[in-house]
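Below you'll find the structures, each written out as structure tokens.
None of the figures in this text is laboratory data; all of them are computed from the coordinates on show. All of these numbers come straight from a predicted model, not from anything done at the bench. Cβ atoms are built from the backbone, for glycine too; each structure is taken alone.
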Structure P
Amino acid sequence: MRFMQVKLTQRGALYLVLLVIVMLLSSMLLSLFMQVYDTGFAVEGSSGRLPDGVGSKHGITPDQAVNSIMAFIQGRGQKPIFLTTVEASHLADVRLLVAVLKIAVPLTLLFSIALVAKPYMSYGRIVSKIMLIAAGASVLLLLELAAFAWINFSFVFRSFHLLLFPQGNFAFPADSVLITLFPESFFMQAALAVIVRAILLLAGYALFGFMMIKGWDTKH
């Protein structure tokens, strides 16, 4: 489309790359944040089972166990008493990362706004076009990364945990509470939900960029 034609200088190209990085980061972090707080998804997506004897020993159902775990990592509840020491240690680390996520999400969103708002005042139409292009490029890049992760999910999942939890407290026996409640298939579904939501957020960036172009043309 003609209205999308734009010649990029070296500075413009760098700005485009920076926008792609920031858009991907902000959309993924916000999507992940929303996923972490989607307790309903966790309950529905869990296996609905507990290891033999755990439910009767602690007087809990699988759904209650999932709610207790989610409340803990979200910073709203106490450490679940039905977990082993290693499981509780891992969830404490997850809880800490979620607390960091709470800070990172608004910061990346504010940075995204600042990255666009100031240049827009002087170079509105060009900035808007670059924003629209960056949103499209971000979606394509995210789809490629998602396809790779889906094909190699076990490898990516383990690598992700090794990066975030180098102490190695994420490995549990097959009959542990966390593995029983949340098998690998649960995390595949959660990852898919995060990616789909991130793509929708990027589509929002693209729509905003299109509206900025129209707004600039109206005023000028």
Structure Q
Amino acid sequence: MKFIHACFIAFSMGFFAFSSNVLAASDPLFNGNDLSGWTVRNGTGTYRVENGAIIGKTTEGSKNTFLCSDRVFKNFELRLEVKMIDDKLNSGVQIRSNDNNQKKRVNGPQVEIASTKSKGSKTGYLYGEACGGWMTSDENLELHSLMKDGEWNELRILSKGPRIQTWINGKQVSDLIDEEKFKTHPEGFIGLQVHSIPEGKGPYEVAWKSIMIEELE
């Protein structure tokens, strides 16, 4: 009986040690309290922390604004939750991006985020922000209803080499290989976009939380 009890304790300790290692593999990119480790680039949209989430808010007449991680990443798995507070706003998550150009404009692959509304959503497809437009081909750019309007949605991005895969609420949306984009953007920061709006519109808001990233070899 003592032997069995000892084995159970040893197994439990090993299991929890293993579990801790698995959980430790993913690091929080957002601490839930403030914007430490992030920098606002380009437009005049604003970002604040409220109830453990980052709230991005449009500014009338502003160009695209990005809250960018100070850390850069190459191969990684990124998981986060996103909510379109206002369905009139378009947003996105920049990956492997930079502003290494004369105008200091944020550029690189972007995972699209948009409300479903009545026509469907392009959330999860790939767009080349300031670097060529849609990476997802026209024939693969099918509108879907996976994005739940006004609710929190789980977004998963797996980026390894030239291959970028995305999932919305557990359903895969995109599996894209883009060798040319990987040559020009092999690594870079993560960015949370507040899209531009014209004069006389808004303000509109979008929210992100539980931003976790795991670096891969």
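Annotations
- Of the structures P, Q, the one that -0.44, -0.55, -1.01 was derived from, the read-out being log10 I(q)/I(0) by the Debye sum over Cα atoms at q = 0.14, 0.16, 0.27 Å⁻¹, for residues 95-150 alone: Q
- Between structures P, Q, the calculation of relative contact order in percent (Cα under 8 Å, 6 or more apart) yields its largest number for P.
- When distance in nm of label points 7 Å out along Cα→Cβ at positions 31 and 183 is computed for each of P, Q, the one that comes out at 4.1 is Q.
- Answer label among P, Q for the case where P(r) over Cα pairs in 10 Å bins from 0, in percent, calculated from the coordinates, equals 7, 28, 29, 18, 12, 6, 1, 0: P
- Parent structure of the calculated result -4500, given that helix-only ellipticity at 222 nm (-39500 (n - 2.57) for each DSSP H run of 4 or more, over all residues; to 500) is the read-out and P, Q the choices: Q
- FRET efficiency 1/(1 + (r/R0)^6) of positions 143 and 167 (r between Cβ atoms, R0 = 30 Å, to 0.05) - highest-scoring structure of P, Q: Q
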